[in-house]
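As structure tokens, here come the structures.
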Structure 1
Amino acid sequence: MNAAPIDLARLLKLRLAVGRFGEMDHAGWWNTQGQLGNLGASVLSRGFPRTHPFARARSVFAVAAHRCAEIFDPPKCATLWRLPQEIEEQFDAQWEHWLDHAEDWHAFFQRIESLPSADLPEVLQSLQLVGHQDLEALSRLRRSAEGRAVPLPGVFSSTDADVTLLALAFARGEKGALAVPYARVENA
């Protein structure tokens with residue numbers, strides 16, 4: 001692992017954006033229908049008035065991870081939904097803090113609920129999660145021969161740049177045709 005830890009709030013935002021973008025009412029990659037959108041908010045807000053956005057997020061993350069594993073489940077590799085154990089443990093530990101400060105996330109969840117675009121790089125740019133360097137790195141990525149995966153170059157180095165590219169590379173998929181970005185994990 002690198003000395004600089006992953007920005008876990010940024011990771012959450014990337015997962016939320018890709019999770020929402022992949023729902024049936026957008027890219028159609030996983031079988032959730034607007035759960036991170038307005039529909040999910042109206043349904044779950046009654047049962048979980050303060051934390052419903054996080055309940056919806058957990059659900060979509062689980063469905064997205066499962067669907068990605070069905071399509072392409074590379075051994076000894078990282079994906080946006082399956083990072084090295086140390087990062088996943090840190091992410092899970094941070095979850096309680098986010099729940100305790102759910103009001104801090106209200107504006108971001110509102111932006112996610114009404115994604116304006118059918119273009120993932122544009123969505124991530126509008127959320128200020130990617131920059132020009134990230135888009136340049138995306139331009140060099142291609143889907144694998146069978147079209148189910150997007151290999152990232154090099155070895156996953158547990159940096160924000162790696163996590164950002166894992167999220168952004170979902171753009172190599174097409175509507176209804178998921179391509180799972182992945183990176184090899186060193187010492188796995």
Structure 2
Amino acid sequence: MSALLIKPVNLYAQLEALPENLTGEIIGGRLYTQPRPAGPHAEAGSGLGMDIGGAYHRGRGGPGGWWILDEPEIHFIRDTEVLVPDLAGWRRERMPRLPRDHRFEVVPDWACEILSPSTIRTDRVTKMPVYARFGVPYLWLVDPLAHTLEAFALRDGHWTVIGLFQEQDRVTVEPFVEIALELGGLWAETREDSTE
């Protein structure tokens with residue numbers, strides 16, 4: 001009996017070959033792709049990044065001491081289990097320097113997914129368990145269409161809801177308790193409505 005030698009599929013090579021308009025992730029041996037974000041998704045992610053990044057990345061109006069980055073490529077297992085959250089943060093005491101290449105191999109202290117109709121199932125059902133399995137302490141899910149923010153903390157290997165916020169709420173929740181986020185500023189429609 002002879003064995004047929006089959007060359008294994010190199011998913012990471014496929015991920016690297018994706019066109020620029022697609023983001024790729026490798027989860028559980030499968031390559032997931034998604035297009036660049038639509039307007040409400042980009043607005044919420046950018047606004048949140050500016051608010052948290054100013055206070056925690058730059059130390060403007062907040063304590064500093066963090067790296068807050070858009071769409072880092074996190075390698076929980078190098079080139080094998082690769083997730084790209086919309087935002088992620090690391091305490092600088094845990095990751096004193098940014099990596100020289102695009103691979104982030106230190107587990108983040110916080111991850112944030114901006115939900116969209118095409119990604120909500122993957123974000124909730126596929127990615128949340130991976131973040132828990134690798135010990136990300138905090139996870140936020142932001143829905144720019146429903147105008148909500150769900151905050152989770154990892155407790156005994158399971159996600160526990162630590163805050164549910166909506167519309168115009170002022171948000172003070174872990175791990176960023178030193179500032180109050182104006183949630184309404186993340187929703188593009190709210191600002192457009194208020195200027196008319």
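No lab work stands behind these numbers, since they all come straight from the coordinates. This structure is a prediction, so every number in the text was calculated from the model and none was measured. Cβ atoms are built from the backbone, for glycine too; each structure is taken alone.
Each of 1, 2 could give FRET efficiency 1/(1 + (r/R0)^6) of positions 31 and 103 (r between Cβ atoms, R0 = 30 Å, to 0.05), but the derived value 0.50 comes from 1.
Matching task: 72, 39, 32 is the computed value of Cα extents along the principal axes in Å. Pick the structure from 1, 2. Source structure for this number: 2.
Taking distance in nm of label points 7 Å out along Cα→Cβ at positions 159 and 175 as the measure, the highest value among 1, 2 is held by 1. Tell me which of 1, 2 gives -4500 when you compute helix-only ellipticity at 222 nm (-39500 (n - 2.57) for each DSSP H run of 4 or more, over all residues; to 500). Considering all the candidates, the number was obtained from 2. Matching task: 3.5 is the computed value of distance in nm of label points 7 Å out along Cα→Cβ at positions 95 and 119. Pick the structure from 1, 2. Going label by label, the one that fits is 1.
Determine which structure produced the value 30 for relative contact order in percent (Cα under 8 Å, 6 or more apart), calculated from the coordinates; the candidates are 1, 2. Don't skip to the answer; put the middle values down first.
On the way: 1: 30; 2: 15.
Answer for the origin of the read-out: 1.
One of 1, 2 was used to calculate distance in nm of label points 7 Å out along Cα→Cβ at positions 87 and 167, giving 1.2; which? The read-out comes from structure 1.
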